[in-house]
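None of the figures in this text is laboratory data; all of them are computed from the coordinates on show. These figures come from a predicted structure and were not determined experimentally. Cβ atoms are built from the backbone, for glycine too; each structure is taken alone.
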Structure P
Amino acid sequence: MKLEISLFKFDKNSDYLPFYTKHFLKITNENTLLDILNTINNENPFGYENDENFDLVVNGTYLKASIKIEDLVKNFGKDLTIEPISVRRAGNDLIINEDDFNEKLNILDDFISQEDKKNYQNLKQYYYSSNTLNYKSEYIGDAILILAHDLITVNKENEKAILDILKSQEIGASYHTSLEKRILDFDIAIEEKIVNLQKKLNLLNEKEANFRVKNTLIIEFGNFEEETEIKHDFKDFNIAYFPSKNQEQTNSLLEKLNANILNLETLKLDLAKNTFNKNPEITYNIATTISLDAFDNNADFLLVDNDEDFYLFDYNRKALEKCSGREMILPIIHVNELQKLASGQHKAANETLVKHQINPEII
C-alpha cells in the first residue's frame, strides 16, 4: 500500500508562512500513524512528539498518533494531510504553543488538585478541536467544562461556587459547539457532560428556539413524499446540503438527481442551536461561515432538511451579513421543496419559494 502524505511544516524562528511537504510512502513495517511520522522523520527530520497519545489533525479530523493505518485509510483514503491540532499556534511543525490551554486552567484554580491538573492535560484534544476557537480565541474551552463537570460530580459541595465562576466568564459555556463530528470515534459521553453542565447553568433553550425573526412569514413546507417519480434531474446544479434531522431520506433523494453534491468541511459544523435563545452570536457566526463557503464554492443553493434551519439561513440574512460584512445572496431550499421540484410539482413548490427572502427562481 502506498500513501500520499502532505505534512504541515512551520518554524516560527525562520518561516513567514506555513507550507506542506509531499511524501510518497510505501507501507512496509508501519502499523500506526506514529510509525508513519517516525519513518518520515528518519529521512527528513521535523517537529513532533514520538508518543502514541500525540494529538494531530488528519484531513480536518482530530485524532491520536496511535490510530492504525488501516483505520486511517478506511476513514480518509490514501491521500492524507497531517497538521498540528492548532495551526495558528504552531511553533515547530506539529508541535504547538499550549500556553492558552494551560492558562485557562486558572479559572478553576481554587478547586483543583495536582491530580486534577494531570487529568486536565488529557483533555487537550477537546480544547483544541472546538470550532468555537475559530471565532472566539478567548473561549474558556470545552476542557474546562468537562473538568468542571467532573469536579462537581466528585464534590457536590463545590457545585454552586464552580457554577458561579463559569457564569462570570464572558466567553463561557454558551459558546460551546458540538465536538461530535470533529473528533474521530468521539465518545458521546463527553458531549453529554458539557450539555449537562450547560443545563445546570440554565443556558439551554427553555422553549423552542425561534429562528424566524419578528414579523416574518411562517411557511408551510408540507410533507416529504418518498414515493414520487423523479421527472426533473438537477444535473447542471451544484448543491450544498447542510444535514440535520432527515439525512437518510434527503440523501436518497439527492442520489436520484444527478446533481453535483458539494463535499465541504463547513457543512459538518454544529450551529449551537440549543443555546440560541441565550446566545445567538455563535450560531450566526457559524451559519455565516457555512453560507459563504457554499457560495464561494459555486453552490446554486444551500439545501436544508428542516424548518428551523431554513428560517435561520434564509430569514436571518441581515444578522449574517453583519457578521461577515458581505451580502448574503445564496438561495436556501427546503428538502420538501426540492422533492416537489424534482417530481414536477412546480406550482406547489412555487407557493413557498416566492415567500423566501431570496427566491431561488429555478422553476
Structure Q
Amino acid sequence: MDQKRYWVGFNLARGIGAVRLQALIQYFGDAESAWQASPDELRAAGLGPKVIERFLEIRKSVDLDKLWDKIAAQGIQVLTWDDENYPPRLKEIEQPPPVLYVRGSVLTEDHFAVAIVGTRKVTSYGRQVTEELSAFLAANGITVVSGLARGVDAVAHSAALKAGGRTVAVLGSGVDRIYPPENRALAEQMMSRGAVVSDYPVGSAPESSNFPPRNRIISGLSMAVVVVEAGETSGALITAEFAAEHGREIFAVPGSILAPQSKGTNKLIQNGALPLLTPQDIMQALNLTRVGEQKAARKILPADAVEAQLLNLLNHEPIHVDEIRNQTGLPVEKVSAALVMMELKGMVRQVGGMNYVAVREVQSGYSA
C-alpha cells in the first residue's frame, strides 16, 4: 500500500500541519504507523485532546483506499517531503506543505522560476507590462509562477504559454476545483506545459481564507517575486511579505502616484523592493543570463566523484579555490574544471576573488 495515502489522510485533519505531522512521523517512524496510532499513543506523541478528537473523526469517516483511487482517477499526482521531485526551493521554506497535489508536471527545469502577481483590477498599463515580462521570461527558459486569479495572474500565465514557455499556478482550492471558473480553459492548457498545484485536499472549495496562505507557496517555488500592480490592501503584497521571509528577491513595477493600482507597488519600492524597469533587470539581478547553459549542463553533464567531494566540502561560507585544493588533495586543474561545470549546473556559485559557496537547492546525486 502506498504510504502517500496516509499523508493525504493527515492532510484532511484540521490542526495537523507541517510541524505536527513532522513530529508524528519522527515519533512513530512513518505516516502509516502514525495514522493507525491509538489515542494514548497520539497523546504521548504530543497531540492535544481537541486535535486528537478531530483526527479520530477524520480517520473514522475517511476510506483512504477510495480517496486514493479517486485522486488517481483524476490524474492527480501527490508529492510529499519524501519525494525526490518535490520542488527543492519550496522545501527550503519554513513549514513547507507536507503534501502537494499536482495536475500537470513539475519538472527540474522549474527550479528556474519567477513569480508574477498583482491586482485583479489590472489596467491596460499593467496588462502590457505583465504580457511583455511573462513572455520575456518564458522565452528565456524561466518558468512563470502565479495564482490563476483574474487580472495580472491570468495574463501572466497566458502570456507564458503563448511564448512557448512553462507556467505553474498555485490554487487556493483543491486542484479539481479550478477557480475562477472562467480560467478553467487556461488551467487545462497549463497542465500540458506546466502544472496546477495546491496543498489543499482534493475537493476543497475556493474559500477566501485559503488564498493568503497559498501565497507562501507561490513565493516558495520562485527565485523572485514581481508585483506588477497592487492596491494598498492587495493580496499580492502578502506574496511579497512571504518573499521577504523566504529571502527571495522582490521586484515592483513603478506606476503613477495617482493610480490606486500602483499605490502598493510604489510603497514596496519605497520600502526597498527593486524597481523593475526592464525584464533584463531580473535576469541580471538573479544571474539568470546563463540559464540556458545551466539547464543544458544539468541534462548533459552528470555529477561524478569529484563534484560530490567538492559539494560535500562547500557550504554557505565562501572558500577560496586554493583552500579547496588543500582540503581535497586534488590537482588544482581538476578542482578548477569541476567548479566551472558545477557553476554551470547551478550547484555552486563564485562570490568573487575565486571564492565559492554551495547552492544547497541542488544535490549532486552521485553515489559511488
**With helix-only ellipticity at 222 nm (-39500 (n - 2.57) for each DSSP H run of 4 or more, over all residues; to 500) derived as -13500, matching label from P, Q** = Q
**Complete:** mean count of other Cβ atoms within 10 Å over residues 154-161: greatest across P, Q for structure Q
**Which of P, Q yields 2.7 [distance in nm of label points 7 Å out along Cα→Cβ at positions 82 and 346, calculated]** = Q
**Request:** Have a look at P, Q and say which one yields 14.9 for Kirkwood radius over Cα pairs in Å, for residues 218-337 alone, as calculated.
**Result:** P
**Request:** Compute mean count of other Cβ atoms within 10 Å over residues 58-65 for each of P, Q and report the one that scores greatest.
**Result:** P
